[in-house]
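Derivation of every value follows stated rules applied to the coordinates shown; laboratory data play no part. If you're wondering where the values come from, they're calculated on a predicted model, not measured in any experiment. Cβ atoms are built from the backbone, for glycine too; each structure is taken alone.
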Structure P
């Protein structure tokens, strides 16, 4: 993991955002959150993340539309995106869109950590 990389978590459920942020920061990752995707490109341009955890079902702008926006952007297109969804079609969506991976809600912490480490690597200060 690049020492300055962080994980951008985008989800409309504040409890999920806070939980993911708390557990990943406890593990040593830097995390930033957005509770909707309306400013995702601004954030990515301001400080590109090492990966994005993106909820597929959000009321303002849905995750599929955001994923397409990210892929059409010259900077954001290089950031790996993990789709997060309670919909049983997560693997199909990830495959169809070309996402780095997916997490099915509800997920356990070991699954979250394994997915993040697979995409980002171990957090700084932790030997591989």
Structure Q
């Protein structure tokens, strides 16, 4: 296993634990379809209002040697489009379709790992 894969797995585990620690419920991890992939999918109570939110989390990591590009900058328009298409597939997946009525909104978060610190950026971008 290469070091990039190991770092990516570590970043995903850190993000997973951070969301679980704050009470989010994991619905899906590494959901893959032809259209793209969703790293983590949770449901949690709303941040600012009492509502149930579906939270799609994109986990990005960067090594200190790649300081010229932040995790946020690595989200290209084509990557965001793949996340959007994968989300559309996830929402109509029979395993989750019946739950959709519970969610008042969808939030897209970025979980950025720099090798030593995890930063979560809620509402990073909009569908």
Consider the structures P, Q: one of them gives -0.79, -0.82, -0.90, -1.02 for log10 I(q)/I(0) by the Debye sum over Cα atoms at q = 0.25, 0.26, 0.29, 0.34 Å⁻¹, for residues 62-101 alone as calculated from the coordinates. Say which.
-> Q
Supply the structure label, taken from P, Q, corresponding to distance in nm of label points 7 Å out along Cα→Cβ at positions 38 and 78 with the calculated value 2.3.
-> Q
Which of the displayed structures (P, Q) returns the greatest value of distance in nm of label points 7 Å out along Cα→Cβ at positions 86 and 110 on calculation?
-> P
With Cα Rg over 2.2 N^0.38 Å computed for every candidate in P, Q, 1.04 is reproduced by structure Q
Parent structure of the calculated result -11500, given that helix-only ellipticity at 222 nm (-39500 (n - 2.57) for each DSSP H run of 4 or more, over all residues; to 500) is the read-out and P, Q the choices = P
